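Asker: Listed after this line are the structures, all set down as structure tokens.
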Structure 1
């Protein structure tokens with residue numbers, strides 16, 4: 001691991017310096033225990049419905065409250081229980097009775113001008129930050145490579161090593177100059193750079209790395225979390241220095257779960273374990289999901305099947321509510337996908353194939369859709385005529401060794417499918433282990449000259465285990481093109497546009513190949529084998545891409 005001694009002399013002074021900067025006044029102790037519930041709701045729960053009828057304005061509800069709304073449009077209906085929920089058993093547990101009197105509601109602080117601060121960069125998970133190239137790109141060049149540490153611990157779940165895994169997207173943050181001065185352990189040279197960008201990456205080694213986007217050097221010391229990180233961390237978009245990191249695999253049970261790191265203190269300040277949550281129907285406490293901050297409330301789905309809501313401000317991090325569910329007569333599902341948000345509705349899929357819409361103001365389900373098989377890919381939202389439409393796809397897991405990955409477009413208001421496209425896929429053995437087929441990738445919605453298509457990677461679309469990048473027509477679901485890759489891919493593609501608005505797609509595969517494709521017709525313009533396994537998703541800024549390999553490498557590439 002590349003580690004610089006230039007940080008060591010600063011370490012002894014960190015605590016003195018931290019007293020002089022603007023830092024969240026958080027307690028130093030962890031908080032891992034639930035408080036006594038104030039309210040518990042079970043389906044049906046009409047008690048909540050009185051304050052959110054269809055068409056109500058959020059500031060109307062708050063007129064006598066001290067909470068501050070950032071969204072001044074009309075709320076989506078909160079008084080409807082769709083027929084699709086008839087077999088859903090759920091509980092909503094509130095740990096406070098003044099939830100909306102303390103924090104900002106429905107605020108979207110994710111500014112694309114400040115970087116890519118969560119998985120796919122926004123509430124809608126639609127990657128609003130696109131790359132830019134001139135003309136038609138012809139090649140991919142390596143600018144720098146950073147080598148992570150490597151975890152050789154052997155467990156019942158295998159040895160996880162280093163580098164980045166699925167979803168594993170690096171974050172990019174453009175810290176304002178005055179904000180950089182607040183961090184004692186931030187490299188002094190980096191602080192002085194104009195328009196400096198910092199890369200933050202959570203590794204399978206269990207370590208969070210901080211790199212200079214320009215040259216790949218460390219900007220501050222790595223922070224260990226003691227458990228492999230499979231998902232994508234989130235940086236608080238208020239730029240208060242809080243970093244949200246979920247554990248993927250348990251090595252150290254005492255730190256396996258939700259970790260909130262204060263970058264001013266350069267240490268965790270809050271921990272919550274989902275491993276033995278008494279309300280969960282599933283005893284698996286991993287958090288591969290990348291959480292979202294909505295106003296002053298953090299929403300974080302867990303693989304134990306619980307959706308958590310935390311209140312976070314400068315002097316408090318507290319669990320305020322959670323929702324747990326299952327289908328009647330079935331075991332509890334787990335959630336690996338990341339929450340997507342439109343207005344007061346949140347959307348996610350689970351490993352039983354359920355797609356749920358949740359009213360974020362109450363945590364009550366609004367509708368459910370059966371996607372027939374494991375749905376770990378994160379949902380993407382696009383709005384047409386003020387109606388949110390969601391896109392996602394499933395895997396081939398519960399169906400057996402062969403089946404169909406179902407790629408769907410759903411009306412986000414009522415859960416009705418506009419179309420479904422079935423892609424044949426297979427479960428395939430690699431190195432003695434069976435891997436599911438279908439869609440792990442988060443789709444990329446086209447813009448400009450490709451505004452009518454949406455594309456995604458699909459794994460194991462052939463019996464020998466290859467994969468394809470497939471484009472669908474947004475209105476009809478018809479397949480526009482299918483591009484066979486050299487190997488299958490779990491990675492989520494990213495977009496680059498040229499001065500004419502032409503779409504070009506960058507993606508990687510599990511054999512370490514990277515691709516440039518014409519987004520309009522799917523032609524491969526360039527392919528090169530660089531790394532070992534690019535199952536992690538890339539992030540793009542300008543004509544540069546940062547992507548991690550499942551091995552030990554993080555790359556910055558230039559698209560020329």
Structure 2
């Protein structure tokens with residue numbers, strides 16, 4: 001859609017014109033050669049309409065403005081599977097030169113009007129972008145309210161119309177770059193608004209659940225109910241959510257600050273699953289206490305935590321209200337890992353978002369590792385190590401850091417989730433428990449309600465450890481593969497003690513050598529001797545003095561390193 005003083009349908013002027021518009025939006029230029037292919041009248045119209053999109057006078061860099069508040073007013077019609085909405089955006093300018101604002105808005109939505117200061121603004125909507133011509137210049141640090149009225153049938157990528165037991169079930173699913181499929185926004189994890197108001201009107205008796213705190217509900221004369229949700233913590237678009245159906249609800253208290261104060265943990269579930277959900281979710285207050293002890297107080301303590309059942313066979317970490325698949329509600333404990341994982345995302349992913357999706361391992365790796373820590377706390381070290389071993393997929397594809405943040409397969413791969421957790425597990429062993437857990441808490445405190453990168457996390461860890469860690473992050477976050485240790489050992493008898501000579505080779509090719517501390521355990525008839533060595537070249541020799549006759553030598557027997565290991569035949573030594 002193009003809007004000057006009127007609307008023009010892109011389909012009416014042909015695909016070529018639509019592509020021309022898309023190019024103009026993406027590269028901020030306009031091809032007169034392409035225009036000449038159309039009739040003269042259409043060409044003049046297009047040139048007139050696009051006269052204000054000039055790279056010399058209308059810069060449209062996303063960094064030149066920030067959305068500080070979303071005020072969304074949504075009307076959902078399950079019978080037609082359509083939504084109509086009004087988005088009021090409080091925009092802060094960070095530049096004096098901005099003349100055009102570009103927002104993410106999917107082509108499945110149709111903007112009806114764009115207004116500010118009681119005036120209609122010109123806009124272009126194509127290629128999933130809404131470009132708005134500002135009425136006048138604005139100074140840096142000034143605010144501007146933009147109101148966008150729109151409607152449409154959202155694609156399932158962002159907002160899905162489904163059902164359960166013949167009852168409508170509508171839900172968002174906040175994967176990266178999906179918020180734009182149901183409201184106009186700056187669709188990036190680092191673009192956090194300070195607050196949001198989310199007003200949802202649905203047919204009675206449906207219930208609309210969303211982020212933050214339910215301020216009130218109103219029953220309307222037209223057979224609908226309106227739910228007013230207020231978010232007063234920073235939030236980015238993809239974790240703004242809604243879930244609508246004939247929910248039954250129940251609440252569990254989370255007591256904090258060692259007092260009688262309690263935050264509600266509110267659960268929205270299908271009526272037919274209510275009893276199973278009560279049984280299954282009663283573990284969450286204890287999980288909350290565990291996570292708080294490790295990471296610091298729950299970051300949205302003045303609002304709520306809860307779970308919304310939804311129709312998709314998945315789960316997602318929407319802020320304060322993760323979504324949880326209906327088929328996962330069994331009343332059992334087999335999905336505890338998902339509950340612990342999604343709860344941890346409130347710290348890692350929501351409270352701290354990533355600066356861009358290349359760093360998504362900081363969300364998913366931490367969320368997975370939180371479950372491992374819960375397992376260690378409730379079932380012991382053996383269960384912890386067994387869980388980490390189960391996450392070792394032998395070969396992980398690519399690096400934990402994702403070079404192409406638009407690669408969806410890489411974003412949600414075993415490398416991101418399982419190897420990401422392994423990176424934290426190994427880092428814990430490298431710097432020690434005290435420095436590791438201090439670093440985690442310091443990371444949360446430093447970047448709470450902000451965005452962070454791998455480099456930011458590395459800096460915090462180095463501060464607590466007191467030494468550089470760039471070598472570790474280069475190997476395990478930005479690099480690929482794992483070490484393949486082959487080792488041999490011999491005993492040199494002594495008068496009172498025996499000497500074990502150990503030779504370790506790394507036989508992988510990329511990289512030629514990993515630098516890592518390795519636990520070496522030597523077992524004799526008198527007991528077990530444990531040493532820590534630093535191995536950082538393709539071949540190294542070590543000597544250990546022990547009492548008794550060595551019977552066995554093991555490298556990293558507990559499993560602190562993501563590795564392959566084999567005891568081989570003796571290798572030649574350099575003397």
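Asker: Given a value of 8 for relative contact order in percent (Cα under 8 Å, 6 or more apart), point me to the structure among 1, 2 it was derived from.
Answerer: On the way: 1: 15; 2: 8.
Derived from 2, not from the others.
Asker: Suppose distance in nm of label points 7 Å out along Cα→Cβ at positions 355 and 443 works out to 1.5; of 1, 2, which structure was it derived from?
Answerer: 2
Asker: In terms of distance in nm of label points 7 Å out along Cα→Cβ at positions 259 and 459, which of structures 1, 2 is highest?
Answerer: Max of distance in nm of label points 7 Å out along Cα→Cβ at positions 259 and 459: 2.
Asker: Next up: Consider the structures 1, 2: one of them gives 23.7 for mean projected area of the Cα convex hull in nm² as calculated from the coordinates. Say which.
Answerer: Clearly, the read-out refers to 1.
Asker: Here FRET efficiency 1/(1 + (r/R0)^6) of positions 91 and 395 (r between Cβ atoms, R0 = 35 Å, to 0.05) was calculated and came to 0.15; which of the structures 1, 2 was it taken from?
Answerer: It must be structure 2, since only it matches.
Asker: While we're here: Which one of 1, 2 has helix-only ellipticity at 222 nm (-39500 (n - 2.57) for each DSSP H run of 4 or more, over all residues; to 500), as calculated from the coordinates, equal to -500?
Answerer: 1
No lab work stands behind these numbers, since they all come straight from the coordinates. Given the structure is predicted, the values throughout are model-derived calculations rather than measurements. Cβ atoms are built from the backbone, for glycine too; each structure is taken alone.
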